[in-house]
Structure 1
Amino acid sequence: MTGAASRPPECPPECPVVGVGVVVWKGGRVLLIRRGKSPMRGRWSLPGGRQELGETVRETAMREVREETGLEIRLGALLDVVDTIRRDESGAVTLQYTLVDFDADWIAGEPAAASDAEHAEWADPDALAPYGLWSETLRIIALSRERRG
């Protein structure tokens, strides 16, 4: 089998990894998860994850929110696409993610950490500093909020 899972860690990636993130809203609050697995174990983030073969990015978004939090959502608009490319000292690519972010509304359920998440909760979008979110995550949340009015 080829791919990231079978390569030794010193080998560069063969292709970008597509990840999907979702900004889920309920009553003016945004859903955050604390990652339970690498990459970014223990860090706060939006729910989401890797696209699987044969799955659309919209299907990935719905599946990842359900698997990580148990929530049902109504998926909304595409917010943005964020490219993350890391290189070593020689300029060789060591990691590349293409992150596709969507807006969504909560439909049903209470957040309960499952799958790749170790915790899930609704957060006040005006009080996100304690979560230590990545600057791009903060930008995507702000973009979603702005589009909602």
Structure 2
Amino acid sequence: MPIINQQEGRRRLIGELLELHKIHNQTELVHLLRAEGYEATQSSVSRDLRDLGAAKLKDGYSLPERLNQDKQDSLVAVMEFMRDLRSAGPNLLVINTAIGAAQRVALVLDRISWPEIVGTVSGDDTIFVATAGAASQKRLVARLQDSASDSELQ
């Protein structure tokens, strides 16, 4: 099987496996993929999970599509990854996340479509959130803090 088809098939199967099973670590996923006849290593699975946008939650890996489609629920679901937020001037908010979670959180922030957010740039554990100005930034911080309070109640 050509490598590109192997990779596409493996990623499709990863999506199906994550829907059917609670997968707590990459080793479990490697074993399940090999049982289905796919070549898989921890590093290939790690790349696949990253490229699929999967995140490791308390109860196992999850794909973005598995989050509740309600935008506020999606934000509450990723609040556990946020560690700190601070201003870097009137138009830039810096959010620190758990290692490897920044892209997942930034994606939710982009999709939530709040008017305070002009755009996001994420790395591995840091997100830069551009705002239109100081007032927008203050509103955004308040909204994020409210969401964090909501997630602590659950």
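Tell me which of 1, 2 gives 70 when you compute volume of the Cα convex hull per residue in Å³, for residues 77-116 alone. This value belongs to structure 2. When relative contact order in percent (Cα under 8 Å, 6 or more apart) is calculated for each of the structures 1, 2, which structure yields the highest value? Answer by largest value of relative contact order in percent (Cα under 8 Å, 6 or more apart): 1.
As an exercise: mean count of other Cβ atoms within 10 Å over residues 45-52, calculated from one structure in 1, 2, equals 16.8. Which structure is it? That value comes from structure 2. Work out the source of 23, 14, 10 here, i.e. which of 1, 2 gives that when semi-axes √(5λ) of the Cα gyration tensor in Å, for residues 53-140 alone is computed. Of the structures listed, the value fits 2.
Could you tell me which structure in 1, 2 was used to calculate helix-only ellipticity at 222 nm (-39500 (n - 2.57) for each DSSP H run of 4 or more, over all residues; to 500) as -16000? Can you show the working numbers first?
On the way: 1: -6000; 2: -16000.
For helix-only ellipticity at 222 nm (-39500 (n - 2.57) for each DSSP H run of 4 or more, over all residues; to 500), the value -16000 is produced by structure 2.
Where a number appears in this text, it was derived from the coordinates with a stated rule and is not lab data. Being a predicted model, the structure only gives us computed values, none of them experimental. Cβ atoms are built from the backbone, for glycine too; each structure is taken alone.
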